[in-house]
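The structures considered in this document are given below.
Read-outs throughout are calculated quantities, based only on the coordinates presented, and are distinct from any laboratory measurement. Source: prediction; values computed, not measured. Cβ atoms are built from the backbone, for glycine too; each structure is taken alone.
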Structure I
Amino acid sequence: MRAPLTFILLVAAASQLGATDCGQITRDQGFDLWCGDVLCTWKLERGEIKRVGTWNEHDSGVEMVGEDVAFEQLTPVTSGDTTCIRFELVANVADDAEVRLNVDVFGDGSVEFSERLPTSRWKPLSFLIPIRAPYEGVRFELTKRGAGKAVLAQLQAETAPNECEGFTVIEPGPAPLGGACTANDQCASKLCRTVVDPEAWLGVAQRCVGCDPSLGALACAGGQVCGFGTPASHVLHLPVTCVAPGSRLLGEQCLDDPQCATGVCNASVCSTCEASQPCVGESCGQAYANGPFVCSPNQGQRAAGQPCATHADCTSGRCGGAVHEQCASGRECSSPEQCPVDDGLAPGTCDTVGIEGGRCE
């Protein structure tokens, strides 16, 4: 008989629960990073939390204040990292407080696993969470209902190879657009295709898509074209879906030429030149890292009214248009939270790199 997916109450001392340098999934396992009245790396969904002491004067914990509280962290772990996660924490939970751990695979809002934490007095708890591959990203949510006191400390999630054998495996359910897949039935769209993916190691990957780029003009109805949409979160890749033709401006990411207002998609960025549409008497080059290809980039050759990607493209030194920001991977962004995480599990920077859909003034 397979063991149910539930918590394993550890009898180990609290001091044995600690962060590791290898396989760590969550950030700030000690609840040490506070930005004013809220945790810096955990998002408060509702209610109130506050920093409090624990059984150990050197440790801090988070108290869930009120009768309806929830906070979460969206982590970048994938099935390439592990299919077994060990989630650990130390809890002080009163009889009249219902505290739950919820697990949302893909971070799309659907909770695939929920377990109530037992009434405890600074007990170390551990959950083994096996997840069926493929998946990308897991949102961990902690909620509280009721008036009783609930304080959590030393929370961490780690990869746990070979520890989940015999436990009921979580079935992630249909993946959203941009999610990893190997078969159509793994996708909410019922379409799993190998598509261009600028963030993938080989530049292509199997993703859940809303349209099949290989069908060309037949991929979408109503005059739309198959192109890149906006990722739902930093753990999901660029979604391929039906979009309006010419809807992407110079400097924005693209899947194919019809998606760009310029009519040119070069290296997955809307550009003004490429091998089939070369510059006349000028060289075609990239304006900035992961940016568009334009004629004579940053050389002040463009006259008033001509397309530009940076101020340095223009004779006047002024390129009019919206500021273009992107992550190190080239993904468009407006804040670091929209960028894929770096090796330290922190979101990468969102940097201003040029002008979007610019025209020289």
Structure II
Amino acid sequence: MPRPLRVGLIGAGSIAQAHMAGWQQNAHAEVVAICDISRPVREGTAERWGVSKDALFEDYRKMLKHVELDAVDICTPNSYHKAQTIAAFRAGCHVMVEKPVATSASDCRRMITAGKKAQRLLMVAQVMRFSGEGQTLRAWVDAGLVGDVYWGYCTLLRARGVPPWGKFIDGQASGGGPCYDLGVHILDMALWLMDFPEPVTVSAGTYLQVANKASLMKHKPRKYTVPEDMAAGFIRFKNGATLSLQTSWALNVTEEFSARNIILCGTKGGLQYSPPTLVREQDGMLVNYTPQIGAPVGESGFVDEIDAFVEAIRHGQPSPVPGEQALITQRILDGIYASGEAGKEVKV
């Protein structure tokens, strides 16, 4: 039996704990080294998950140089993804990197090129695809029950949900606000279910009206340097389809309105993400199909995400979430910021 894949973790903060839970449940991989700039964070993560304290690093380059690794899991703030991913590829590692893939389409292209040159996998951690809801909707799409999607709507709004921890509100580290934290989730899911049509233009508004004030939030408003606390965009695709997106960390909306949902309408049926629902014509009526028992949700998504990455490596399969798909998502996010700043529609 081949030995387990040796994995190095870069960035051991909050999201890394969910990843570590997934790695712990995989019989074919083992996290053998951890890198984080914070000594308490890396030592605390090592102690919690049983990683040797002899394999802890402050500098990811030293980890890549001194530890034999097969793969790297990158859970650092967005602006660091490109350099760390390219360094890992040059060290001969496969890479799973947290969403968003980077902070620009040009950086994403460099990451894709580096992976191809190294002949290693690049997987972007879009965990919503591995949720019970996501897998259910994808099965309906694959069965041809939706047909060609021509219109979609996706929303993930928080009334007062600015992350008070980590580097989320630090513009230099994160590069963006709710678009990168929340919007990327629902945008990727919608695009995945639409089979990633080619985007042509984006028209968007980006706003910073609430989160830079102190009302009802735990973060420090003076340290809020990301460009938006809310964004709304409208995307046109080459095939004629359109998609709207709304996302926020802080917005004056009711709790009922601040839910996560995706609606896609096709030529044969429609989909809703939450609860997972298929809408079809039957017996002269429009009928809603909602599964009573579906795939498990919650942390299992991280387990399934990591399992998919490991199996792709072990069996020489394509990346479960390839960089080329993430590039389309990133181009649209770039377009949202560019359109919001310019106040007009932009090409992507």
Structure III
Amino acid sequence: MKEYVKIPTFYMRGGTSKGAYLMLEDLPTDLVLRDKVVLNIYGSPDARQINGIGGADPLTSKVALIGRSNRENIDVEYTFGYVGIKDAVVDYEGNCGNMSAGVGPFAIEKGLVAVTEPITKVRIYNTNTKKVIEAEIPVKDGEVVTEGDYAIDGVPGTGAKIVLNFLNSGGSKTGKLLPTGNVVDEIVLKDGKKVRVSLVDAANPSVFVKATDIGLTGIELPKDTETNPEILEIMEDIRTTAAVMMGLAPSKDKVGPAVPKVAFVSAPQDCVTINGVKVKASDIDLVARTKALAVMHKAYAVTGGICVSTAALIEGTVVNEIVGEQAKASGTVRLGHPSGILDFEINLEKNGENWHLDKAGVNRTAKPIMDGHVYVSRKVFG
């Protein structure tokens, strides 16, 4: 196998996503070469990713790059990347909360943190957003516990509960919880129609619009975009316009594929998941649909969920206008998405006219799938 370079790889499911967890010390220090290596590992660019480990879906074409940290009170540093499927690009613009769920178990498995039973807290510095995530990982006999009775929608079966606390995650990319300073802005679509939107930056910057304002019910599913591709076209139009307004890109044609997020929201209503499971309006506080790159997300991004839940509690946003009263009173937001329900604990404070997101908590599970080596062609290294 002299034609290949072997690179240690830990393949894991984190939340409703999965991908390779790689140590930075095992990869080239040159960033351009590093991306070429990652693309080769995943078999990109190729719609099927047949020559690599990619799953030919945005939720399974993700990578976590882990490094030791010299920062005070930080255990590990973590960089998230969306690995292009048809395009030869690795996008590092935002973080993925689901993949974040696997960082703690990986760090413990690789001996990067001291183990404390029954819960080991791993403090993670996310380089994409320059924010800290505190993960609580169950441990027994010095090893990570992955089996348990906690279930998350979008993943079959159950696992051990991992608690993720995203600390001070407001202004992750723009430096402001409300990038424009407004709770509501007005944008003009390509067809000339004006719509009200809310631009919020919590864990990942996002733009929200009411489903009814763009002619939708709010409970559309990914399959509906196949017969009505205009849904994705409108969402992308809104997303790219908002990106310029947030200062994330100089023009609509320069906006990256992953950031900002975009979602349409609606008040609690009965809906059905992609697996045909009925969700009652009484069990959720709002319904939201978002994109995963060029397609509708089959579930909901954790960082995007933090943002929509935070927006739901900020008085005057379009999300706040439709969210259930129970969420406003409790700070717990139950989000209905295409695969079920996702709960968030939001600690949001208001000081005068300014809002501060102290902490956002969410529960996930993670499962190791494979530990070994991937083979990267020596041609990649030149």
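Structure above, values below:
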| read-out | value |
| --- | --- |
| Structure from which -10000 was derived, helix-only ellipticity at 222 nm (-39500 (n - 2.57) for each DSSP H run of 4 or more, over all residues; to 500), options I, II, III | II |
| Mean projected area of the Cα convex hull in nm², for residues 243-314 alone - structure with the largest value, from I, II, III | II |
| Structures I, II, III, by Cα Rg over 2.2 N^0.38 Å: label with the highest value | I |
| Mean count of other Cβ atoms within 10 Å over residues 67-74 - structure with the largest value, from I, II, III | II |
